[in-house]
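Every number in this text was worked out from the coordinates using simple rules, so none of it is lab data. In this text the structure is predicted, and so the values were computed from the model without any measurement. Cβ atoms are built from the backbone, for glycine too; each structure is taken alone.
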Structure I
Amino acid sequence: MIQWGLIGSLTCIAFITDIRHCKIPNWLTFTGVWVGLLYHGVLEGMNGILFSVFGLLFGLILLYILYLFGAIGAGDVKLFAAYGAIAGMEFVTHSMVYAVLYAGLIGITILIVQKKLLQRMLWIFHAMFSFLIMKELLVFQNIPQNQMLSFPFMWAVVPAIFTYGFSMKGMI
């Protein structure tokens, strides 16, 4: 239960700072990493530290891939590294999958509200056709600014954390 308290606190603070300032501060993510390492080191010794380090690296690498595509910010990457240090690789994997699914739902909802869903779907069809049939590799490297959709990833992370917690049969 201590892990869930740490994850919950980290998530709440990250959500508030991301919504208010569009940034997840380094002091928060680094504190999460150190608390995770210390917690597991004290409880389980070297095995706990290894659990925490592997979780940290897994979260860092997995979310860095999304960062490279411009899907998330660096603060989100460091936040998931902190999640990994606190709760391990399994938590990072499930939470990230849920967060990506929620981000897709949020994005579709935003496009429906803005009445841009059809326009976006046509652009995606054109881009996929250009890539697959015409072999135009640059179509995804030069995405027009009007085709970019942006919102705080924490909008998707918060329900993802709750979904994973509830799927663990009463952990939350």
Structure II
Amino acid sequence: MTIFLTGYRCTGKTSIGKTLANKLKLPFIDADLLLVEEYGVTISEMVAKEGWQPFREKESHILTKICKMGDQIVATGGGVILDKKNVSLMKKSGTTVWLTAKPETIKKRIVQDEKTADSRPSLTSKGLLEEIEDTLSERNPLYEDAMDFSVETDEKQIEEICEIIVDRLKAEGI
């Protein structure tokens, strides 16, 4: 079983993914970290040098590799759902769980996250909360189309979120 965790930046994909992998005794892979390892530069450097489109192509390449690795828990990049081929690949390869959070929660988490500068380049020239709200309004329908189910992460502990996911997987017979 491969479980893809999708969602906007700072919705908990990596933190929840690591705990969920331990619970289910599966390997954990962070797609963004694998991308950085493979290409040898941070995501911010990649986007600054080459732009978003070449980054998205590299992201798709990494996802294709991940899907050939077998059962695992995968924290995807927040924009992986922008490419329909990625969504199709995830649907064929496993179960996709959309982790959601309110814009205010995401902003708070981004500000607190020390890795933001290297791994989360600004998507627009707008203020942070406005960028989050605008990007979510564009991406939420894509996340919804890609998901098998969603879990809201606002004001929940990681363990609680993992239990919700495990219970839902069992209910779905996965």
Comparing mean count of other Cβ atoms within 10 Å over residues 8-15 across I, II, which structure shows the greatest value? II
Structure (I, II) behind the derived value -27500 of helix-only ellipticity at 222 nm (-39500 (n - 2.57) for each DSSP H run of 4 or more, over all residues; to 500): I
When I, II are compared on relative contact order in percent (Cα under 8 Å, 6 or more apart), the highest value belongs to II
For Cα extents along the principal axes in Å computed as 56, 32, 32, the structure of I, II it came from: I
Taking distance in nm of label points 7 Å out along Cα→Cβ at positions 16 and 40 for each of I, II, the highest value is that of structure II
